[in-house]
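What follows is a set of structures to go through.
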Structure I
Amino acid sequence: MANLVIDIGNTLTKVAVCENDNLTKTEVFTNIEIKELEQLIAGHHIDKVIIASVKKSSESWEHDLAALIPVVVYFNRDMFGPVKNHYASPQTLGLDRLAAMIGVYYLYPHTSTLVIDGGTCITYDYLDAAGNYYGGSISPGLNMRYKALNYYTSALPLLNADEQFNRAFGNDTPGAIQSGVQNGIKHELTGFIESYRVNQPKLNIVLTGGDGIFFDTLLKNSIFAPYIKNEPHLVLKGLNAAIQ
C-alpha cells in the first residue's frame, strides 16, 4: 500500500509516492499531465491520494486521477492533526504553510522549530515545543525580487540568482542588484532567526522549498549552521502524515 501526495504551488507542482513514512519517488513539474502521474505510480498499489493546492481552480488532470485511485482527499484547514492552530484567520492560512507545520511536528517532535520556506514567496513559520502554531511572516521570494526590480524600473536589467556571488556590495549595476537581492535576503534570514533565538537559543531551523538549498549556502558560515536542517520535501511529508 502507498499514498500519492501532491502539492500544487504557485509555480511548481511537487509529487511523491509514499510508503508508510518514506518518500520512495519524488518529481517536480511545471506543467503536469495525467500520463506523467500514471508513469510515476506505475508498479505501486496506490491506496489514497492527497492533494493540496494554493490555487482557487482545479487542474484538468484531477478528474482523471480520481478515476484511477479509489480515495482522493483534498487537504484542508481542518486537518491540523495534533498541531494546535492559533492563527487569527485560519481560513486564509496557506495550505503549504499548514502542511509544513504538520511535517515538522512529526519530524522534530517536542522541539521549537522555525520553518523557512523559500518558494515564490519566503515564509517564516514557528512551531513551539508543545505543538502550538501562532503564525509567521511572508515576504517576496528570491526570483520575485529580481523580477520586481526589472518590472518596476525603466533601466534595471532582469537578472538571475548567482550562487557564486559573495561580495558585500556590487561595483557595477548587475553586481549592485545581486548584492541588494541576495545580501538583502541573507540579512533578512539572519534577522528573523536572531529574533526567534532571543527566547530559544537552541532553536531548530528547517529550510525547505525550491530555494532552500540556496538559502543554506547564504547561511553556511553563520553562527546558526549547527541548528540548520534541510528538508526539501517538508510539505510533502506533512501531507503524507495528514492522510495517515
Structure II
Amino acid sequence: MNLLLTNDDGIHAPGLRTLQDALADVGPITVVAPHEHLSGCSHQVSFGRPLQVTTLAENRHAVDGTPADCTRLGLLHLAPETEWVMSGINDGGNLGVDVYMSGTVAAVREAALLGKRGIAFSQYIRNHENATASDWSAAASMVRQVIEVLLSKPLQPGAFWNVNFPDPQNLNRASDLVFCPLETDHLPMQYKLQDGRYHYSGIYHERSKKPGHDVHVCFSGDIAITQILPHGSA
C-alpha cells in the first residue's frame, strides 16, 4: 500500500516524523510537506507563481507551498502511485469547526477531491509548556491502533477521516476509538484591545462540548474519529 504523508507544521515537525515511523510497516512512504510552519492556512493553494521542490532524501520532499499544494504535487508528480494520503500528526487538535481552518485537514480534503482516500491526524495537547517527547510516543501507538481499523473500513465516495488523539498528559486509562460527528458550535471568540490592536484570547479547551461529538470525545480521553465529506460532516 503506497502512502503519501504531509502536514501543515512543516517538513521537520516531530509529528510528521512520528507519523512516518508509526506507518513504516504499512507500505512504501513518500513525504511531501511544506518547508515551513503553515498552521491555520486552511485550503489555500498557490497560483501565479512556480512551486519549488527540494528533495531532502529519497522520497522526502519539501515544498515552498501549502499542505494542499503538497497533496497536489504528490499525487500528480512526486508519488502518483499513492493509494492513501495521511496528514499530521498535527501539534494541536483539529476538532469541530477547526476542520475548516486547518491545513492538516485541507491536505486530506484535497486528496478526497482528487479521488484518493485519506486520514488527518491531530494530537490535542492542553498544556504545550509541559509537552515532552513521550507525548509523541503515545501518539505513535494511537496511530497504529487507528490504522488497524480504518484501512479496512468503508468510506463514502469523496469522504475522508479526521482523527483526534486525546491529551497524552492526562490519560489514566486506555483510549477507545469512538466514531462521532463534528462539534458544530464555534470556538470561543474573545479579543483584547491592546496598543491599538486586537489580540485573540479565546481559550481552546473551554469550547462547547456536546456529548457524543468529537470535542467531547477527545477531551474525555478517547480517540475521536469522524468521517467527513469535502463540504462538511458526513
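Before moving on, here are some points about what is shown:
- Source structure (of I, II) for Cα extents along the principal axes in Å, computed value 59, 42, 33: I
- With mean projected area of the Cα convex hull in nm², for residues 104-167 alone derived as 6.2, matching label from I, II: I
- Structure responsible for -9000, with helix-only ellipticity at 222 nm (-39500 (n - 2.57) for each DSSP H run of 4 or more, over all residues; to 500) calculated and labels I, II on offer: I
- Look at percent of Cα pairs over 16 Å apart, for residues 176-215 alone for each of I, II: the largest one is in II.
- Origin of the derived value 4.0 (distance in nm of label points 7 Å out along Cα→Cβ at positions 152 and 200; candidates I, II): II
Quick note: the coordinates plus some simple rules give every number you see, no bench work behind them. No experiment lies behind these values; they were computed from the predicted model shown. Cβ atoms are built from the backbone, for glycine too; each structure is taken alone.
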